[in-house]
Structure 1
Amino acid sequence: MSAAPVAVELLVPGLLGPVPAPVDVGPVTPTLDLLLARADSVAGFGADAAGALCARFGAAASAPYALAADDPGWDRGGYWMHADPVHLRPDRDQLRLFDAANLGISRDEADALVAELNAHFSADGLRVVAPAASRWYLHVQEPPDLVTRPLERVIGRSVDGALPQGPDALRWASLMNEVQMLLFQSQVNERREREGRPAVNGLWTWGGGQWQALSSVGSPLHVVADDPLARGLAEAVGASIVPLGGAPTPAAGVTLVHWRSLQRCVLDSDQEGWVGAVERLDRWLAPLLANLRAGRIAALVLDPCDGSSRRATRAALRRLWRRPKALVRQIDLG
């Protein structure tokens with residue numbers, strides 16, 4: 001039996017922006033410019049990174065798989081949601097949300113806040129765990145009937161219109177208001193505010209479901225990623241997992257790479273950081289382009305997690321009439 005064709009799928013949220021302002025200088029991205037010019041446009045895996053990852057592996061929810069990676073000893077039982085600690089900041093008549101990436105939550109602070117939440121909500125069948133100081137999860141005895149929105153879609157924005165919807169939305173909103181009141185009164189946040197640091201004054205709940213073994217049929221055989229969701233999904237299908245580093249060596253089957261640094265720059269409105277990150281990505285891609293040209297890779301997919309993607313093949317690279325266009329002319333300026 002011949003080996004499976006070699007393919008690389010690169011999920012790179014933030015590749016096409018939105019960058020908050022026009023990019024005056026660079027980036028210099030010859031590899032990306034060529035790939036985007038010659039590749040075919042195909043359907044993407046999803047309109048955000050979490051959704052794209054779940055869709056690629058056939059998972060119905062993100063929280064239990066991220067939790068499985070963050071806490072390998074977890075028994076994989078029950079219904080879990082992401083309960084990400086956030087800072088909610090009044091902005092005129094709105095509340096804007098800022099995630100834990102810039103809050104600097106210590107391990108001791110996370111433990112103290114989680115203990116206070118669990119003491120208060122145990123009678124409601126809710127339990128929070130924090131296997132990482134900045135990533136929390138919520139166990140719910142009675143799964144709520146809700147439609148939620150991934151954290152990445154709300155960071156830096158107003159929460160208006162993004163709150164959970166569905167038959168249990170009113171009850172859930174009441175519980176989350178209690179959470180905010182409890183966190184507001186916490187000595188942890190009193191100390192943070194005295195020190196001039198933003199309070200951890202809310203939880204963003206989303207991506208709920210139960211862990212299930214996933215089919216390996218059609219799934220990537222190899223996963224290159226550092227984030228818990230990608231690694232948890234890889235574990236559920238039995239894929240090999242390696243941390244993000246140098247460009248992967250061509251291997252039989254599909255290798256999925258999750259490249260997150262561009263998205264973080266977009267979320268932080270860091271234009272300079274985005275330029276540097278996309279140039280690093282371009283250099284990282286150069287060996288893969290060489291392998292595609294040489295026929296050692298059958299296909300290279302670039303998915304910016306916006307609902308569409310580009311699929312490049314060796315034959316596509318011969319479309320010399322498709323002249324490369326600078327990436328800066330293709331990005332969304334928000």
Structure 2
Amino acid sequence: MKDLDSFPKVALGVFPTPVQKLENISKLLHRNVYVKRDDLTGLGLGGNKVRKLEFLLADAQKQGAEIVFTTGGAQSNHAMLTAAAAGKLGMKAVLVLKKRGVTECVGNQLLERLMGTDVRFVDTDDYADIYREMDRIGRETGRPYYKIPCGGSNALGTLGYVDCAREIAGQGIRFDHIVCAEGSGGTMAGLALGAKLFLPGTKVHGMMVDRDPFDRITPALMREAAALLEAPLEISPRDYHLRDMCGPGYAIASEAGNAAVSLLAEREGLFLDPVYTGKAFAGLLEMAEEGAFSEEENILFLHSGGAGGLFAIRMQGFGQGAL
């Protein structure tokens with residue numbers, strides 16, 4: 001197997017990120033619940049995409065790119081962090097986003113405006129249309145460019161969370177379960193593959209916040225990342241665990257997600273977002289209620305960031321979590 005450290009990376013984040021026990025939540029659930037603070041990765045408002053971008057933008061530099069394209073929804077955390085990272089590295093970011101969600105100058109759109117980012121909207125639900133538009137713009141500029149997929153979720157980006165699993169293995173606590181949001185696949189796939197390599201016996205649970213076929217996306221990304229590492233691993237459904245937490249739809253707040261956002265804010269002074277981490281933590285709460293975790297087990301929640309969504313996504317009218 002190839003050494004993870006043999007892959008080129010650019011230095012964008014502050015690592016390792018802390019692991020902290022959620023004392024009040026642990027008492028409430030009668031379980032040992034911890035959080036991995038990947039909301040503190042150090043670039044922009046932090047978040048999970050920084051780990052992926054360290055690998056992806058090193059590849060862009062290697063290929064001589066001057067322009068970096070990426071995509072997502074209007075309030076994409078990944079797109080905003082790509083713009084921040086590209087600017088830091090002296091590259092130009094062009095965000096070709098789906099004209100879906102909150103397009104006004106709030107949340108991540110405001111942050112992109114502050115950075116002077118070139119943001120373009122395409123009225124489509126098909127990413128093939130988006131990537132064709134990237135190529136059209138890129139050819140028009142005549143400058144070398146590099147395309148990063150939605151969420152940075154390809155084999156190379158997935159290595160960022162294989163590396164995170166290795167980091168967790170060195171932080172002194174053995175975890176029986178890791179819970180994360182799954183929105184484009186790379187974070188979950190990286191953690192699941194990393195668990196096979198560095199955290200034997202740890203179950204990784206992806207809380208699906210979109211309607212994409214993650215039962216196919218997750219193992220495919222795991223296999224592709226394993227191939228990059230030249231790791232002779234068999235990937236099976238036992239290696240990952242998926243739960244539907246999408247609620248009314250992607251980027252639409254759910255009652256359970258809002259309640260989780262409110263609970264963590266009130267009990268731990270920790271802010272989740274209504275699109276990803278709120279729904280993911282709601283899934284953890286449901287699993288605890290169903291008896292999926294024993295009192296002796298250690299559960300780690302990956303806080304993957306997304307603070308911009310708190311200032312853009314409508315959360316009114318949802319019971320306990322109403323703001």
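Rule-based calculations on the coordinates, nothing more; no lab input. The model shown is predicted, which means the values in this text are computed figures rather than measured ones. Cβ atoms are built from the backbone, for glycine too; each structure is taken alone.
The table below gives the values:
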quantity: Answer label among 1, 2 for the case where Rg/Rh (Cα atoms, Kirkwood Rh), calculated from the coordinates, equals 1.00; calculated: 1
quantity: Distance in nm of label points 7 Å out along Cα→Cβ at positions 28 and 60 - structure with the largest value, from 1, 2; calculated: 1
quantity: Which of 1, 2 yields 15.4 [mean count of other Cβ atoms within 10 Å over residues 68-75, calculated]; calculated: 1
quantity: Origin of the value 0.15, where FRET efficiency 1/(1 + (r/R0)^6) of positions 252 and 276 (r between Cβ atoms, R0 = 25 Å, to 0.05) was derived from one of 1, 2; calculated: 1
quantity: If FRET efficiency 1/(1 + (r/R0)^6) of positions 100 and 228 (r between Cβ atoms, R0 = 25 Å, to 0.05) is computed and equals 1.00, the structure in 1, 2; calculated: 1
quantity: Structure responsible for 0.70, with FRET efficiency 1/(1 + (r/R0)^6) of positions 92 and 116 (r between Cβ atoms, R0 = 35 Å, to 0.05) calculated and labels 1, 2 on offer; calculated: 1
quantity: If relative contact order in percent (Cα under 8 Å, 6 or more apart) is computed and equals 38, the structure in 1, 2; calculated: 1
quantity: Of the structures 1, 2, the one that -10000 was derived from, the read-out being helix-only ellipticity at 222 nm (-39500 (n - 2.57) for each DSSP H run of 4 or more, over all residues; to 500); calculated: 1
quantity: Which of 1, 2 leads on distance in nm of label points 7 Å out along Cα→Cβ at positions 108 and 308, largest value; calculated: 1
